[in-house]
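Peer 1: The next part holds the structures, each set out as structure tokens.
Since every read-out is calculated from the coordinates, none of them should be taken as a lab result. Quantities reported herein were computed from a predicted structural model and do not represent experimental measurements. Cβ atoms are built from the backbone, for glycine too; each structure is taken alone.
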Structure 1
Amino acid sequence: MRASTAMPTTLAADHAGLSAEQAIETDRFTLQLHPSRSDWTEIENWMSREGWDPGFGDASAILALDPGALVIGLLDATPISAISVLQVSGLYAVLGNYLVHPDYRGRGFGLATWRAALPHAGSRVVALDAVPDRVGTYEAAGFTPAHTTIGYHGTIRAGRIADARGIRPLEAGDSAAAAGLDALCSPFERSAFLAVWCAASGTRTLVYEDRRGQVVGFGAIRPSRSGYRIGPLIAETPQAAGALFDALTSPLEGEDVVLNVPEPNTSGCELARERGLLRASHTIRMYSHPVRPAALAHCYSIASLAWG
């Protein structure tokens, strides 16, 4: 069965008071386990109304890596819930995009969607980024807080001149260096994720070379519905991070931009403030099992709150 492409805007009369348990028992609540990109676009429309801002190419990149990552919950063939469980590697998965239409919250549909989708992670460690008021819920499900990530939003300033020395586009031969830098900031290696993420349509990825010709930083910027999002932005030094930020944003003066900086990286928070960005939100990174420490001082923006 193909889902209706229209997201519900008002509560259907025959859905009033209907619980997930009742809907499951009568086969009215089902799951679309392999939605198409166009079906997920409707979910992104819903996310935008919720105040989320996915990048235009995000879902296509994810489907290239893990075709089974996306799940849509359907009530009478109409989408009312969604979630993603991305198999990043054989050891690591990321849970995100977890939402329920406002008219259907508090009736078990979100939990039913979660329970159906989570087995896709298998035995992998699962990561997620929780809004503060949901941390207790995830703790009850066995997740443990690791650190805070701060969302900085702002407008790219006019007149700032990027220092292009050492900056160039990412090339195929840079993949090992980029994956090595990323591995410093992540509990798990995720080179396959980086390969599809940095090559996504509309994404521009740059590297920073030191005087020895060694890649000591890289960053990606991608368009979204309300502007641009930078991530990942990883660098061994604040100088490299700043140069990458300026090179990524210099063609986009006046556009809105977002950085998601792990709070332990005080240099990253300072970079955001120096570039005129303001703290707008924060989330809590959580893991289902213990993970090795990560060198978050090198991470100036994570790739995505939804995808890790």
Structure 2
Amino acid sequence: MSATYLGDVVGRLRAGMADAVLSFPLTAFDAEGALDREAFRTHIRAQVAASPGALFACCGTGEFFSLAEDEYETLVGIAVEESGGLPVVAGAGYGWAQASRFIAAAGRAGADAILLMPPYLVETPQAGLVEHVKAIAARTSLPLIVYQRAQVKISVASVAGLAGIPNVIGVKDGHSDLDQLQRLRLAAPEEWLFFNGAATAEMQARAYRGIGVPAYSSAVHAFAPEISKAFFRALHDGDEARVDELLAAFYVPLVELRDKGVGYAVSLVKAAARLRGASVGPVRAPLSDLPPAHLAELDALLTRGLALVGATR
């Protein structure tokens, strides 16, 4: 893939990240847990209609970890078909061999770039991490965004090794260690993209913006783009009172509810989408759906959040 193509993808992503949040769509399953293609297509259309900066299909919120390769290729293809010209970034992970197979499928489906999630299970020394990315990059020409979270934390010394890989174009951060992220950003090539990928990223969005990383992913966009967009606009416009209002009344209680269950970073988001009438179905094992008490809390919180931005159920 040419430098011109890489530059075009980076430019499109940069423009989208400056103007809107990044959408991480849910993957729709039916009641038996089988892939529901048409429900997924409907969900993607709704996400695109809300004008995000880009679509990140089959990532963590999209339950990448539970998808077979053929399901994954189908889903990425649908996202591309329905993208309306938005950049489509597909998630991929596990070891380099498995990741490379998924990335090949994403390429066949027309994805613009890859979000490279951490390797499965193992702790990764820095030299091994760089070699892992090199092994994947050698097998694809698609641009790669490296996701640092969980056991993966990129050192400043490793930036040079990653920067030497032509199709690495940036970093998504899930650690919220702003000292470390600031050092990475200053050491990285100027053209690299950086964005806030913390769980419920709005909670840290002010702080990330303060170190020059204003772009962020929004799980809330998957079920309440009205709230997500209102927060983004308030933050972008410097309306601190509105940001505080949305944080106190919606985002903080949402995080408190999210922290009541393991895997709720996905299960809660999917439950909220169902409460709004989206046919996204249940989560797949090893995740589990919310119990009735937590679902009732979420229902009340969703009603309050939508009322805050003048939206209805």
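Peer 1: On mean count of other Cβ atoms within 10 Å over residues 47-54, which of the structures labelled 1, 2 is highest?
Peer 2: 2
Peer 1: Looking at relative contact order in percent (Cα under 8 Å, 6 or more apart), point out which structure of 1, 2 has the largest value.
Peer 2: The structure with the largest value is 1.
Peer 1: If helix-only ellipticity at 222 nm (-39500 (n - 2.57) for each DSSP H run of 4 or more, over all residues; to 500) is calculated from each of 1, 2, which structure is the one that comes out at -14500?
Peer 2: Label of the originating structure: 2.
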